[in-house]
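Taken together, the values in this text are just the output of simple stated rules run on the coordinates, not laboratory data. Predicted, not measured: the structure shown is a model, and the values here were computed from it. Cβ atoms are built from the backbone, for glycine too; each structure is taken alone.
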Structure I
Amino acid sequence: MKLYVGNLPWSIDEEGLKKIFKGVAVEEITLIKDKYSGRSKGFGFVTIADDEVAKKAITDLNGKDIEGRELKISEAKPMEDRPKRDFQRRDNRRENRRY
């Protein structure tokens with residue numbers, strides 16, 4: 001089962017996230033980071049093979065205080081499809097500019 005782990009301190013790294021799940025057989029840990037600064041965005045995902053162990057981890061760790069922040073842990077949901085964004089200008093003001 002894949003778990004969403006939210007409200008993490010921005011100072012946390014992968015090792016810190018592993019320590020939160022100490023004693024749990026974790027298969028994979030993914031910490032979401034800002035692509036420019038490399039700093040944590042405050043959430044990540046943890047994959048645990050055994051669903052019962054994952055549910056117990058949710059119960060035990062949800063609401064736990066980490067560096068003054070209350071963790072939010074739940075079963076991860078698939079990413080929803082979003083409409084494709086159009087980054088082109090809706091009008092052609094740029095082409096009609098006079099310099």
Structure II
Amino acid sequence: MEKISIVSFKLKECSDSQKTAIQRALKGYIDHSNKGSHIYQRKGVLENTPHLVLNKGVILIETKNKIKLTKILRENNAKFDIYDLFSNTKFLKIPLGRSH
């Protein structure tokens with residue numbers, strides 16, 4: 001049996017800068033420095049973590065990895081709930097690359 005967690009979060013009470021920080025920390029972003037002459041791909045927590053996005057603000061993640069996610073949410077004053085479950089099916093996968 002696999003331990004999984006559903007993390008449900010709301011960004012309604014977060015400031016715009018906190019919302020941006022959460023999205024960047026979770027999904028990663030492209031960083032342009034020196035007036036665009038250097039481009040860096042900053043990875044997010046979810047890029048190398050098996051997960052499944054169920055809906056906007058609802059992520060299914062392995063229980064052992066939920067600390068990474070909740071730390072980011074807590075630091076940015078997001079409201080969240082965690083539901084721990086067990087599953088016989090292994091359906092969480094590390095997502096393939098994204099296109100920008």
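If you rank structures I, II by relative contact order in percent (Cα under 8 Å, 6 or more apart), which sits at the top with the largest value?
Largest one: structure II.
Give the label, chosen from I, II, of the structure having the highest value of distance in nm of label points 7 Å out along Cα→Cβ at positions 9 and 25.
I
Out of I, II, which one gives 50, 32, 20 for Cα extents along the principal axes in Å as computed from the coordinates?
Checking each candidate, the match is II.
Give the label, chosen from I, II, of the structure having the highest value of distance in nm of label points 7 Å out along Cα→Cβ at positions 1 and 81.
Largest value of distance in nm of label points 7 Å out along Cα→Cβ at positions 1 and 81: I.
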